[in-house]
1. In terms of FRET efficiency 1/(1 + (r/R0)^6) of positions 13 and 77 (r between Cβ atoms, R0 = 25 Å, to 0.05), which of structures P, Q is highest?
2. I have -8500 for helix-only ellipticity at 222 nm (-39500 (n - 2.57) for each DSSP H run of 4 or more, over all residues; to 500), calculated from one of the structures P, Q. Which structure is it?
3. Here distance in nm of label points 7 Å out along Cα→Cβ at positions 69 and 85 has been calculated and equals 1.6, so which of P, Q was it run on?
4. Out of P, Q, choose the structure whose coordinates give volume of the Cα convex hull per residue in Å³ equal to 134 when calculated.
Structure P
Amino acid sequence: MAVIVNLRHLEGRTIRLEGEVSAEELDVAGLDDLIRPEGGVRYELEVERHEEGLLVQGRLSWTLQCECARCLAPFRQELVLPEWCSLLAWAGDDPVCIRNDCVDLTPYIREDMVLALPARPLCKPECGGLQIRSTDDPGVTQQTQAGEPSAAWAMLNNLKL
């Protein structure tokens with residue numbers, strides 16, 4: 001369900017909004033092959049009316065089902081914007097859209113959450129990458145490191161063609 005604020009309810013006071021915006025409403029399907037949303041974005045927001053526009057601040061959180069970019073292991077990550085803040089201006093380069101005295105906050109939430117997605121999700125910062133079995137000794141595994149060729153590539157490089 002979209003996050004809608006009625007401007008008439010803001011006259012002289014602050015409104016508190018809590019709930020969840022579904023992944024379908026945010027239109028985030030297929031953004032990244034390694035990241036899939038698990039449910040919607042949960043929000044706890046306070047909205048105030050100012051002379052220049054609306055001040056929206058609060059907390060946004062989203063549970064993501066990810067695959068590690070190095071080892072492809074599945075893991076769950078909680079994406080949290082604990083002090084999210086947005087000033088939606090009435091005029092200027094990108095004025096807020098008002099329909100029937102209401103403002104939809106959903107596009108602004110979507111934009112900031114998509115920008116906060118990890119570029120390369122990692123199961124842990126020290127993840128070493130895929131485990132590759134050596135063809136010489138089936139009991140030995142080698143770990144690939146960034147910039148280092150695996151044993152399989154080393155054998156191919158030694159071929160005299």
Structure Q
Amino acid sequence: MNTSVAAPTFDIREDDLSGAPTRELLAYHLQQMHANSPAGSVYALDLSGLRQPGVTVWTAWRDGEPVAVGALKMLGGHDAELKSMRTHPRHLRQGAAAAMLEHIIAAARSRGVRRLSLETGSGPSFEPALALYRRRGFRNGPAFSDYTASEFNQFLHLALD
């Protein structure tokens with residue numbers, strides 16, 4: 001008897017950020033980042049930042065609604081940054097974030113990225129995401145791009161080559 005459980009499937013698609021459901025999920029993301037971070041320590045991109053050249057946004061959909069969002073920001077050379085990862089609160093711990101992360105890693109590889117990095121905060125609200133990133137192989141390292149290290153933020157990197 002096979003007792004394995006099939007992994008949940010999601011329709012992950014590039015998103016132009018024009019739909020209200022995606023905008024609501026991103027607004028929730030920004031609200032949560034501000035609620036769980038010290039003043040001046042939020043580096044999450046707003047809609048205008050996510051629409052900049054070099055940034056690609058994807059949403060994971062299931063049953064007609066977006067369940068997760070994530071973005072890839074090309075930094076130049078062979079480096080890129082993971083941005084705006086968020087799972088809708090009704091869909092936590094159902095595999096959406098892991099599916100989104102794998103999709104973004106595959107997209108980064110296909111674009112020739114050799115190092116994928118991210119900046120995030122510290123504290124209990126960040127622990128589930130940190131656990132996901134570390135399970136996938138991300139490791140803490142130095143600040144990158146225009147970031148400055150602080151007691152709150154931390155930087156994780158994943159070698160793709």
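Values quoted throughout were computed directly from the atomic coordinates according to the rules given, and no laboratory measurement underlies them. Computed from a predicted structure; not experimentally measured. Cβ atoms are built from the backbone, for glycine too; each structure is taken alone.
1. Numbers: P: 0.10; Q: 0.35.
Ranking P, Q on FRET efficiency 1/(1 + (r/R0)^6) of positions 13 and 77 (r between Cβ atoms, R0 = 25 Å, to 0.05), first place is Q.
2. Q
3. Q
4. Label of the source structure: Q.
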